[in-house]
Structure I
Amino acid sequence: MSSEPVNPSVDPHLAHAECERLARPVGSPFRLASLKLPADRQQAITALRALDVSLAEIPETVSEPQVAMAKLDWWREALLGMTRGRSEHPVIQSLLAGLDALGLGEEARREDSPLIARLEERLGGARIELEYEGFAAEADLEAYLDARYASLFALYARLLDASDEQVDAAARLGRWHGRLDRARLLGRHARSGRVYVPQETLARHGLDEADLYRETAPDSREALFREELEHIAAGLDDWQATGRPPRLFRILNAIDREHLRLMRSAPAELTAGRVEISPLRCWWLAWRAAW
């Protein structure tokens, strides 16, 4: 562990509270999945999730491209500051403190470390969203999903002291979790000019981007939705490594599967908005997956 102290620019308790607010709202799948984590691992994983939420909010809430890019650049500088033991934001401060507690503080202070490389991948995913140009082929979409989601799931596994095989499996789960997340928001994103379906897939079904949210569209739209959901289902069935996955991933996967079940029962709903699960149902799914 590094002997460099974390710069106490924010009260540690307030920093942790801010991460809790961002990452673990009451009843959220992530809160349910992380409830039983040991305190040190929970702090680091919660801070990592808070960073993810903060980055995800930029393209969703900032309409001016230059302002959004400036925010992303600020976060990049904040992460560089972390490699020097500085933490001028409560999320970064809490993350660095959590990594120190897990004995990963020295790695977090090396710009060329695998941990920092994963965080840089996540920043790259945010940049793809801000500089959106569509996804020509399946490989382009997968590269985005790996940067946006798989990078974080791999880091969660690292913070759970998982084996290399389990880290790779977590990254695969992250990719499919992300693809499901994009499908749940497909209509909303299409209305705002962002479509997380490869152009080659749209062309194969004879569709354009506007067909994804129009009230009336060719029958091939539902065929595309069903194809995408079947593709996600296959991925969620084939991500695990040898042995039982950590509880965090079992619960997130169980809730993902329930979302997928609802979406497959009514694929037309993808044009209208996000499919939601009741809080009580989420609690039950989490309880069952935990055992």
Structure II
Amino acid sequence: MRKIKKQKVYLLALLLPFIMFVIGFEIGPLVAMIKNSFYADDGIQVTIDQYLTIFKSEFYLQAIKNSLVISLFSAITSVIVAVIAAYSFTKFSQKIQNRLLMITNMTSNFEGIPLSFSYIILLGNNGLFTLLFAKIGWDLFADFNLYSWTGLILVYIYFQIPLAVMLIYPSYQGIKQQWKEASSLLGGSTFSFWLRIGVPVLLPSIVGTFSILFANAMGAYATAYALVGSNYNILSLQIASLVASDVALKPQLGSALGVLLATTMIGAMWFNERMMRRVRRDLR
């Protein structure tokens, strides 16, 4: 009995640094943000005026709407591309698959300021490809503006696709060759196999990946800031401008926007969990 207690104490001691890290860098800032959002601009009076300001302001409502639109569009597009790309990976030998996964893993970490800077060098107003095609006489980028919504969504999709591939690819390993052979012997076509067997097996992974990509896009800041600065009205940029600006410093209002952003992400995870439960129940 004493030995078991000593083991528990030893395990708790090993977990203590991790617990302190979580409290100090995750739970602590979250509690402070929620608390700060219920203060007035003077930081003394307790009020809900910050939330009323957000919901009465078309400017901040537009920021929320824009963030939701770009997150949904980039997540849906990335999932579609990733499903096709991950399936294509399975058609190669195991050696080539490992190399493709290594490249994909490296690409998934290429985001933020380096990614935006790379796009500016290649597709900016004086970018390499922009000037090259103009010199050749091709008008491929005549109507393309990297610093517009189109360019912003393109960059978002770029860093979302590798992550989606890494998350969806393992699900294809769960589809056994025997299932395809059994379906064929029973007279099923390739389309019917994927419709009745393949897609239901992949669906939990697809739904979970979509939820992660949506939350990832909602919270993205460095990529958008490096590419468009404060020229576009999205939620993460507005939060940063309110808590770190030299002109309009309003940390309480920024905290309220941060709470709404966190609520949106939690809602996405809740939706993912509900969908996963339903899918698992239907597969039984």
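Among candidates I, II, the computation of helix-only ellipticity at 222 nm (-39500 (n - 2.57) for each DSSP H run of 4 or more, over all residues; to 500) that gave -25000 used structure II.
Taking distance in nm of label points 7 Å out along Cα→Cβ at positions 10 and 234 as the criterion, the top-ranked structure out of I, II is II, with the highest value.
Among the shown structures I, II, from which was the value 6, 20, 25, 23, 17, 7, 2, 0, 0 of P(r) over Cα pairs in 10 Å bins from 0, in percent calculated? Here the read-out was taken from II. 2.7 is what came out when distance in nm of label points 7 Å out along Cα→Cβ at positions 50 and 258 was calculated for one structure; which of I, II is it? Label of the source structure: I.
Once distance in nm of label points 7 Å out along Cα→Cβ at positions 178 and 266 is evaluated on every structure in I, II, the highest one turns out to be II.
When relative contact order in percent (Cα under 8 Å, 6 or more apart) is calculated, the result is 19; to which of the structures I, II does this value belong? Clearly, the read-out refers to I.
Quick note: the coordinates plus some simple rules give every number you see, no bench work behind them. Keep in mind the model is a prediction, meaning the values are calculated, not measured. Cβ atoms are built from the backbone, for glycine too; each structure is taken alone.
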